[in-house]
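Q: Below, each structure is written out as structure tokens.
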Structure 1
Amino acid sequence: MDGDSIGRVIYLVLLLLVVGGWFFAQNRQRLNKTLQQAVLWLFLFAGMVIIYGLRDDLRRAVMPRSTISVQGDRIVINRAADRHFYVTLKLNDEPVLFVVDTGATNMVLSRDDARRIGIDPDKLVYYATAQTANGTVRTARVRLETVELAGKVDRNVTAWVNDGQMDGSLLGMSYLTRFSKIEINGDKMILTR
């Protein structure tokens, strides 16, 4: 916990003590009823703290990811609520969620996603390195038999498995350049074949 978080916790505890002390002082005559109300408020307060702590997880679970539509030879990806573009590709017939990252050079799989599509990340040779926002990571080159996006199938596609910690997989330019045109127009990314 950093200093700001500790300060917030101390502030909330002090606020709770002040409000609780005032509440008990005002209701000394009806202590049983006061205790019932205090327990109710304590549960409400605890519930709000829990919901606040889980807000990012709840937002991800409730808010939809990017939506995709196919318009002829164009794939239109709508921006998600968190301002990123997401696509689900079928890798060897297994769906994998990617964040589209035009700043990434390659298609990069997390260890978990590699495992899901039948690649054992513990048996790979991590001979290459990549520069990321979190520093240098080791990577291993793999070949994917098929990669499918919105009905468009590519075969024998090179990808990399990241040996570092990743929340999800990244769809970089090595795959995106398979499209003749990449356009971002407001909240839409348009890929044209």
Structure 2
Amino acid sequence: MNRTAQISRKTKETDITVKLELDAAPKADVDTGIGFLDHMLTALAVHGGFSLYLRCNGDLNVDGHHTAEDIGIVLGMAFKEALGDKSGIMRYGSAFIPMDESLGFCALDISARPFLVFNAQFTNERVGEFDTCLTEEFMRAFAFNAGITLHLRCEYGSNDHHKIEALFKALAYALKQAVKPNTDGSVVSTKGML
């Protein structure tokens, strides 16, 4: 099984290249132009157990919206391509992740039925150069382009850095479970396909 993808996408707002290897040693080589987003995507790869190379040149002179959303789009496309027909995977994953005083939760289904439920409130507009509201935008773009039903919730917390990091790491561990090979290589669905 060669679960890899390489996707490039260029618009007037962003120029993005992603190389994803689901079964390679976990590592990340990420440069988005937004330090905190680099930190979150690195955590996603390392804790998710996959190799990620990502470069984005975005219109940060405007703000970080197009960068965060378009990275979600391209990373979602890469996951979808790497998983192919989704046969042989566990399909479902969930995780609670503590990050100091914060607790993040993620449950997901690699279902080909994209949906996002996002329940997290932030008290600050920004963490570093990252607009906290872009957490939801990234997650929506990722879920819809990967074909994932994604539920994310910050149970509690006071530090926005910790809350967002708990959500990204919860996503990482839920993805790690869901893409894990199942015992017989079958499609986990009563329909016989996803």
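Here, each number is a calculation from the coordinates, and none is a lab measurement. Note that the structure is a prediction, hence the values are computed from the model and not measured. Cβ atoms are built from the backbone, for glycine too; each structure is taken alone.
Q: A value of 0.55 was computed for FRET efficiency 1/(1 + (r/R0)^6) of positions 125 and 173 (r between Cβ atoms, R0 = 25 Å, to 0.05); which of 1, 2 is the source structure?
A: Working: 1: 0.55; 2: 0.35.
It traces back to 1.
Q: Upon calculation of mean count of other Cβ atoms within 10 Å over residues 13-20 from the atomic coordinates, which of the structures 1, 2 produces 19.0? If you can, show how the numbers build up before the last one.
A: Values: 1: 11.2; 2: 19.0.
Clearly, the read-out refers to 2.
Q: One of 1, 2 was used to compute distance in nm of label points 7 Å out along Cα→Cβ at positions 21 and 109, and the result was 3.3. Which label is that? The partial results should precede the final answer.
A: Details: 1: 6.1; 2: 3.3.
The correct label is 2.
Q: For which of the structures 1, 2 does the calculation of mean count of other Cβ atoms within 10 Å over residues 37-44 return 11.8? Walk me through the numbers before you get to the answer.
A: Working: 1: 11.8; 2: 21.4.
Label of the source structure: 1.
Q: Any idea which of 1, 2 comes out highest on relative contact order in percent (Cα under 8 Å, 6 or more apart)? Intermediate values should be presented prior to the final figure.
A: Values: 1: 20; 2: 26.
Across 1, 2, relative contact order in percent (Cα under 8 Å, 6 or more apart) peaks for 2.
Q: Which of the displayed structures (1, 2) returns the greatest value of Cα Rg over 2.2 N^0.38 Å on calculation? If you can, show how the numbers build up before the last one.
A: On the way: 1: 1.53; 2: 0.97.
Sorting by Cα Rg over 2.2 N^0.38 Å in descending order puts 1 first.
Q: If FRET efficiency 1/(1 + (r/R0)^6) of positions 45 and 133 (r between Cβ atoms, R0 = 30 Å, to 0.05) computes to 0.80, which of 1, 2 did it come from?
A: On the way: 1: 0.20; 2: 0.80.
The value was obtained from structure 2.
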